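Below are structures written as structure tokens.
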Structure 1
Amino acid sequence: MATAIQETLPTPLDSTSSPPSIFDGTTRLYTNYLCPYAQRVWITRNAKGLQDKITLVAIDLQNRPAWYKEKVNLANKVPALEHNNKIVVESLDLIKYIDSNFEGLALLPDDLQKREYGEELLTYTNTFNSSLFTSLKDPNAEEGAPFDHLENALSKFDDGPFFLGQFSQVDIAYAPFIERFQLLLLDMKNYDITIGRPQLTAWIEEMDKIEAYKQTKRDPEELVTALKRHLSRKQPPFTGK
């Protein structure tokens, strides 16, 4: 996997920043380092070895530049990809778009059964995230079922530790959210998502070995502080799509 490139991350652009030269032929990924939706696309970029071909443009979501909504994404969210004189948005669509339109490691297996199951798991991500967000707001809510679902999914194929056996779009789609829910549930409810789930435990261990993912991870304390701040404001902890 071509992910050995170590890059210096650009400073996030805020309301005082001027826009880049949009549609000048440069391919840009507009991102935020704490946003799990944007992290999905960042991982995809790294996994395919596209650090030199897709430029990161970090956006300060707490003090967003007005030009971002006007010129890049009307929804004023990250991620967004500027490519071939158009803007592509929505993280799951972007994972697929980058995998299909750029060279590098293929992030789906050739096996049709695995591809179909992969699409089913990608569809489930929204249910997974919303269920666990609800459990974080309710101290009496049951948080185990979504992780049990993933434990069963990880048992479907026995030719590797990942959802489809080999590392794929599906692992990329779940990794940022499992990372955050693992931290938050342990901090807020003393709930360890790995207990009684050997497949999920092995998956987390294997994901932590992948440079494409490791390069996008933030300090756990920084993540927990930011996420709890959003929860205290009655806002969803994950902003993006």
Structure 2
Amino acid sequence: MGKRTGNKSEAKLRKAERKEMNVKMDAGWINVKKANSQENPLSVLPSFQKYERNGLSVKFETVRAANLNGATKDWIFKLLESNMKTLYEESDWGWNEVNKKTEMFEDAAWYLIARDSEDKPVAFSHFRFDMDFDDDVVYCYEIQLEPAYRRKGLGKLMMKVLELLMIKADMVKIMLTAFKHNEDAMKFFKNCLLYDIDETSPYNTIYEQFDYEILSRFNPKRKPAENNENKPIN
């Protein structure tokens, strides 16, 4: 049949879109690399390194997974297992201890840890500076609190710290994945923190059902024009 010639204007448009996407991806990766090169991300937030309210007195630190000591690693995983194992077992994901430990302590992982006045860890968030499709983001993998430290504003403050780290690092948004059957988490993120369902979140069809949602909140400075009606960070 020989060579077929398509619509030249459409081809130019597709080429321009690919070029724009590549430029965006390159800029995103540069941003992620810069964020990950920080020695201590929390150093840019001096006012958020302590929390004294509702009968609590804790201090915060950010540390790479590779720099966690053995005792802290053990505490992190035991708390995660205690809080989340049943929820994982009730999901399509299931619970795989080996895979979960590998994920939790990969070199790319960062931790925001809250410690009490005796230096005992009481809450943590596993987060990463990463690319999600073509967006540079802060992705919150976990936020877990000891039972005695819940419902005192600590979890909300820790998420606020992550949002501020997202803004300071000039990321597009903060993202997380939550099980739909984890009602407390869904209320916390959607009703309390006002996170939205992310555009990348899968949706149910008659062929496939999903037991989780991907939620997010945009950096006000990098919010796309079409999302201007989204609620801003309070």
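Where is FRET efficiency 1/(1 + (r/R0)^6) of positions 74 and 138 (r between Cβ atoms, R0 = 25 Å, to 0.05) largest, in which of 1, 2? All intermediate terms of the calculation are to be shown ahead of the outcome.
On the way: 1: 0.15; 2: 0.45.
The maximum falls on structure 2.
Have a look at 1, 2 and say which one yields 1.7 for distance in nm of label points 7 Å out along Cα→Cβ at positions 50 and 154, as calculated.
Answer by label: 2.
Structures 1, 2 were shown, and helix-only ellipticity at 222 nm (-39500 (n - 2.57) for each DSSP H run of 4 or more, over all residues; to 500) at -10500 was computed from 2.
Once relative contact order in percent (Cα under 8 Å, 6 or more apart) is computed for every structure in 1, 2, the highest value turns out to be that of 1. The maximum of Kirkwood radius over Cα pairs in Å over structures 1, 2, that is, the highest value, falls on 2.
Here, each number is a calculation from the coordinates, and none is a lab measurement. This one's a predicted model, so the numbers in the text were calculated from it and none came from an experiment. Cβ atoms are built from the backbone, for glycine too; each structure is taken alone.
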